[in-house]
Structure I
Amino acid sequence: MTDGNLQNTNGETREKIRRLQNDFTRGAISRRGFISGALALGVSLSAASALVGKAEAAPKRGGRLRTALTGGATSDVLDPARILDTYMINLSYGQLRNNLTEIAADGSLVPDLAESWDASSDAATWTFKLRRGVEFHNGKSMSAQDVVDSIKHHLGGEKASAAIGIVKQIDSIKTDGKNAVVMKLSGGNADFPYLMSDYHLGICPSNGDGTIDWQSGVGTGGYSLAEHEAGVRSLTKRNPNYWKEGRAHVDENESLFVPDVTARTNALRTRQIDCMSNVDVKTVNRLKKVRGVKVDSVTGNKQMTLPMRTDTAPFDNRDVRLALKHIVDRPQWLKKIQYGYGELGNDSPIGPANIYRATRGEMPQRGYDPDKAKFHLKKAGMSALKVRFHAAETAFSGAVDAAQLMRESAKPAGIDIEVVREPDDGYWSNVWLKKPWCACYWSGRPTEDWMFSQVYAAGAEWNDTYWKNDRFNKLLLQGRSELNEKKRREIYVEMQRIVHDDGGLVLPLFISDIYATSDKVATPDVVGSNLDLDGGKNAERWWFA
């Protein structure tokens, strides 16, 4: 047997070596034990050292991963239709449940509970073939009926689902045997499989009467729910029958809602937690110098937004909206609020990771211009304007400071902004979608249609600007079914211009997702940027080194 070359060994020896590697990875034997065992099988010392090095680098099982998260509330529920923010995304989507499809860390679409899918020639009928042998946490085998009832859950009920902007295009959904589901849409949608990865669309067990069991938290995910106190803490334990290879490495996940960034940072410094979301950009450089702490960041479509309710005065006036879009000093925000971690926004939600994003030539960058703000106020019949802006740190890190900067930059335009600091707890229930103008953030979406459908389409549950534009909504349907790439791009660029010029959206910056971990936590080479903490999947993708 030559050093580092084991392919010439017999099958029995290779199998024994694999068992040694597995025992070492799960902590059953020490490094010395692995090398001694390999030497006893005839492996040279250098080859045994190389093998143990590979085993050390591979994901290992074991331990409790303690994660401090933002975006929780005492009003949170386990209903996937009512997921609002980071905490429940990480728990429901990242630990308890799976979807038909998944956005991989590199941004590509990969199979999840659906092993494959096919479309009709007009992209209006989609057939999803399901994986066989997948079990829920309660031992029930997943079937097509569970998928049908889980999707239908978002099409009915007393409260509209947050995913209604996605699922309302489904005209019918039915089983095709036990292992396939057929969905017929109101029109063609080339991106439809992407939409099935939305974090609201986790698959739950059917109750057999058309409803689903969401109350228990039972799903097919890598972890099952052991304890849950809304807005405080959750504990999940590894699913021993998880169907997904190479995932769910730790034994337990403890999720903690810690809205205060100083408290999160101190908890990481003192090793009370293992990882945290939303590192404070003001202290990130100091945190990087702390022994035992690793800080990293990824930039995708995450965005800070300042939505104005276009159904409420004075924001129902297009010129008032344009005036307020011109009083934000975006480069100042990038420097003073984000410390360079991000890039300028242009009042369009289509970000750097989207393929049909308008270029600066197609849609010039909007800048800080008090004179233009005055011009639009005059067109609105006003010489001055006084408005309230509501903000909290849970909206995005530095939201209150950003609001104060905006207050100052608005004064030369004759605009008086009263900054109202709101409590973090309950912000998403009591302020967002309710107050006329407030701070917000979005993780962004992988496709243009997804972002527009969920947030800017007329009637979408999360249309936080309450905006309606007939031309935009007509183009939304056209772009969804258009299979010609050139024409599709033209449609989506026009839609971005409409939002930019008419919508109630102020989007100052696309922001980096900055996270920190203990040096004992290992992460994959590529970390997802579509949602906080590795696309919301850190619980099943990360491990202890």
Structure II
Amino acid sequence: MGSKKSDIVKTVLSSGVSDRETALKVDKLQTSFESGNIGRRGFMTGALALGLSLSSATSFVKSAEAATPKKGGRLRTAITGGATSDVLDPGQILDSYMINVQFGQLRNNLTEVAADGSLVGELAESWEGSNGAKTWNFNIRKGVEFHNGKTLDSADVVASLQHHLGEDSKSAAKGQLGAVTSVKADGKNNVVVELNGADADFPYIMSDYHLLMCPANGDGTIDWQSGVGTGGYSMVSHEPGVVTETKRNPNYWKEGRAHFDEIETNQVADPNARSNGLQTGQFDCMSNVDVKTVHLLEKNSNLKIVATTGNKQVTLPMHTDKAPFDNNDVRMALKHSIDREQWLKLIIRGYGELGNDNPIGPANQYRATEEELPQRAYDPEKAKFYLKKAGMSSLKVQFHAAETGFGGSIDAGQLFRETARASGIDLEVVREPDDGYWSNVWMVKPFSACYWSGRPTENMMFSTVYAADAAWNDTNWKHAKFNQLLVAGRAELDTAKRRDIYVEMQQIINAEGGVILPLYKADLLAHTNDVMTPDVVGANWELDGEKNAERWWFA
């Protein structure tokens, strides 16, 4: 990893330099070396003059060289979430494999959530809201080329956004763009988006991994089939659900990004296969380290484990339009029949925190406090009370799960089965195949395992999963007051009033929603020592915000 300033100063002081002022001078010298302002000889001469020993100066040079991104090499990644049904349509991206390939390698958005959580421009150089945040003008970056040599312009942006709009659209982003009334070009490098209501967070929506820019065909459609984009890597080969190969885009517009010559992205559902492949040199990095075996990887001196905590959440969606889950008392009985503390300890081994049937996570701005939304606890007696309210003395349901749903979901289901028994609930855990899970089980079977990486804003999370018309409303939940508040929250520019709206929405989901959300789960990734990462690793998605191919390099 790149050196942190406090670590440099501490190390310099321990190497024999007598005062902090001199240590800071060495730190400044190293910064000059890392930025290329001085060469190796200049650094060595200056460091020796400041009192460093030859061995200390040499070690600092090696450290600085390792922290400076270099071009070259083939990064081999083991990742989960791929399926043989995957397509290159950005609107149909379902899970982390295609997020990493399309969003992290092939294509770009108008805006980007940086590793520190801030919103920065990507293909949009700047943007401005007007008309009370109902009109948004995006200034498109000039001189950006697609992989096929075509220059990006406003026509490509308009077509790429319209791909997700309209009654016939099957895009998962359709719900997030529900307020859009028009998308129009204003010259070659400006796009104006009109909304039917104010939305202060609209630029954040443009960072969603479905809203990737593709070349326009000229007839209102886009070329998504080829995989062509403006990203740091272009397509070489793609075998859905198995392996994707890409190569560095020599004309990538982002300076200091996309350092590898080639990327090999492998779908490896089995956690042991990922771990074994990393340890034997088959892979250079992996996502979703199994918490059961992370201690074994930590003992391997050739590997590094990185834990990032954001809004990643384990969910158990229930279809609220199908019996018995159409009865909220049944849903409340199930919510009180799960031992969240046990799941935190045994399923994720403490790598995370308790969930409270509320999808707004620890990294969100307007998350409800525990005073506003008391933590729900395991309570079989209360579960029995709700079953009785539903006119039942017992209940039998099936819970469908696969490892791709979330790691440890089968074991978690068995724990749920045991604790629910005390409430008079017979929970049958049905093990499903990993391949095709997101097409054949999730949103198809009425009670299943799922996970979400969360979203940077409350509006994005609610609009993606909980709005009545959201394409990914995986509980089929329709709540009139909640949907009224969703529209009001988007339009409210006063932050205090906006917070009140979003807290009330969280309370409604907690009390009446169709989701059991027992855990917020830390992301665990692992990589070999010769893989270098920035000091700040993004926590908004797996593998450095799914931008590992763009942000990492080999020592």
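When distance in nm of label points 7 Å out along Cα→Cβ at positions 180 and 516 is worked out for each of I, II, structure I gives the greatest result. Structures I, II were shown, and mean count of other Cβ atoms within 10 Å over residues 276-283 at 21.6 was computed from I.
When distance in nm of label points 7 Å out along Cα→Cβ at positions 92 and 492 is worked out for each of I, II, structure II gives the greatest result.
Bear in mind that the values in this text are calculations on the coordinates, not laboratory data. A quick note: this is a predicted structure, and the numbers were derived from the prediction, not measured. Cβ atoms are built from the backbone, for glycine too; each structure is taken alone.
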